[in-house]
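Undergrad: Pasting the structures in now, so scroll down.
What follows is calculated from the coordinates using simple rules that are stated; it is not laboratory data. In this text the structure is predicted, and so the values were computed from the model without any measurement. Cβ atoms are built from the backbone, for glycine too; each structure is taken alone.
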Structure P
Amino acid sequence: MEALYKVGLSQSQDRLFIHQFGDGFLVVSDFPEKTAERPLAICVAVMRHLIARGVATKAGISAGGFADIFSCYPPAIQEAAKDHRYVRIGEGLMTIIPVMGSALTNSYRLLSRSHGAVLLLDAMAFSGLPSGVIVRGTSPTVIDWIHSDFPLINKLCVKSGLKYVEPAIAETHLRAYVCDHVTEVSQEWLASTMESLGTAVAAN
């Protein structure tokens, strides 16, 4: 959450909207991205920033609409809602999420196609990839977030205050994470994670 907050603050000229859904976050651009460069830079920067702190993450990049649907709620809910987030129901609360759209459903559907600490891209949503991006699979498009590198990643880290993690260092952190959690993660998670990075699964 803090990493995305810092990234959002750094993108004042091309603002972002970030929404929490359970244990995940949806990052939406103010306007459609012309290329996949900025979404990829954000994902790679945040994923490497977090793995350096012992946290493995998963991300999916897609495209679609996203809007405030509060006006579609029944009048009684609109009148009772506080800050468009909570509705008092007796001694309890109803929590509402008045934003929705295909940007959420498309990225969620994409993420459901693979397990592990992976970065997936909807290739149909963008034309071409920045030089330096490494693709490990095509159905869906699997981006090697450890070894892919291009200038905007470092630039975004500097601007947002995130630590830029070199690919070799990021791989070391990922291997340490796998060793520390090998008994907790499934073989499917492990295989998918390592294969998506072009890295062999270490033998026990």
Structure Q
Amino acid sequence: MDNTTFRAPQQSRSQRTLERILSSSTMLIAEKPYDSVSIAEIASSARISVGGFYSRFENKEALFSTLQSRFVQETQERIESALATDWSHSSLRELLHFIVANNVELYEKYRGVLTDVYIRTRVLRSQTNRDLRGHNASVVTQLETLILKRRDEISHGQPRVAIRTAVACMAAMLRDAIVFGDRSLYPKSKSASVVTRQVADVMYHHLTAEAS
């Protein structure tokens, strides 16, 4: 993810302005397509001038690259925190619920960014998103390490294969339910908490099933 056309702030006030730009952009592109959001709208929402935007970003693509980097950074920070946590007193089901809940929060926060990422990945096949797929592969490996902390509860005959399948199922289910808003698989309630619980249950049942 090349964001070399982003100029990092040097002072705390400038840093706060940058955070407003990123927060405003994230919210705006969650409400409508990225291509429909203008720099003028972003600047107005962030309470800066259009010139203030261009003093930090060369163009909208530089902004989008920075938003992707923020998503990657926050994802990595959450995983590292989870890996450093003692899970010995938690059950596999509790661990899976924690993992899914964290991903639901991330997907909801960066929904607009992820919508455009998926479109670009499927249609444009850009280098930026090939880089992001590399990040996703690393996340899967780290989640495998995390879930194996409760290896004693995994009864599937091929635990590593089962974990990777479960993580892939989680990603697909959250993409449809959170990013694209298709919650037809959750007829009783469409709340994030219900989505979290049901996705975690799918993962749990797969990991505790005997391999066929």
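Undergrad: Of the structures labelled P, Q, one was used to calculate distance in nm of label points 7 Å out along Cα→Cβ at positions 120 and 192, giving 0.7. Name it.
TA: Structure P accounts for this read-out.
Undergrad: For which of P, Q does distance in nm of label points 7 Å out along Cα→Cβ at positions 56 and 144, calculated from the coordinates, equal 1.8?
TA: That value comes from structure P.
Undergrad: Looking at FRET efficiency 1/(1 + (r/R0)^6) of positions 64 and 80 (r between Cβ atoms, R0 = 25 Å, to 0.05), point out which structure of P, Q has the largest value.
TA: Greatest value across P, Q: structure Q.
Undergrad: On to the next question. Work out the source of 3, 16, 22, 20, 13, 8, 7, 6, 3, 1 here, i.e. which of P, Q gives that when P(r) over Cα pairs in 5 Å bins from 0, in percent, for residues 24-87 alone is computed.
TA: Going label by label, the one that fits is Q.
Undergrad: From which structure (P, Q) was helix-only ellipticity at 222 nm (-39500 (n - 2.57) for each DSSP H run of 4 or more, over all residues; to 500) calculated, if the value obtained is -11000?
TA: Of the options listed, only P reproduces it.
Undergrad: Given a computed value of 2.8 for distance in nm of label points 7 Å out along Cα→Cβ at positions 16 and 40, which structure among P, Q does it belong to?
TA: Q
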